[in-house]
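Novice: Scrolling down, you'll hit the structures one after another.
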Structure I
């Protein structure tokens with residue numbers, strides 16, 4: 001079993017949830033709901049893993065709040 005962290009945003013133009021796994025080329029998808037997005041990401045990641053476990057080019061660390069005056 002593999003566990004990945006996805007970054008999720010909501011597109012203001014379409015209202016779709018868009019997600020991607022940082023550092024995992026091709027691991028991105030979208031969905032009308034968070035549940036649909038999760039299912040779609042699982043499917044995409046499973047397809048990518050069929051080619052072998054990738055060497056990730058980055059690692060998700062977290063978020064920061066940046067205040068600009």
Structure II
């Protein structure tokens with residue numbers, strides 16, 4: 001489902017503009033694999049990616065990545 005959403009959204013993003021992808025998940029298939037899909041299939045460059053550990057503050061763990069569309 002996330003791949004379908006991402007594939008639909010990227011056509012509206014202009015070249016040189018950022019896309020911030022976030023989830024409240026720690027699963028590779030929902031996070032790192034999606035970033036790889038964006039880079040490999042939609043001409044994005046990854047600027048930063050990280051897991052935000054919430055368990056130290058009794059909160060959800062989140063994933064965030066910032067990418068820029070190159071063409």
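Novice: With Kirkwood radius over Cα pairs in Å as the yardstick, tell me which of I, II scores highest.
Specialist: Comparing I, II, the top value of Kirkwood radius over Cα pairs in Å belongs to I.
Novice: Now a separate question. Name the one structure among I, II that relative contact order in percent (Cα under 8 Å, 6 or more apart) of 41 was derived from.
Specialist: II
Where a number appears in this text, it was derived from the coordinates with a stated rule and is not lab data. If you're wondering where the values come from, they're calculated on a predicted model, not measured in any experiment.
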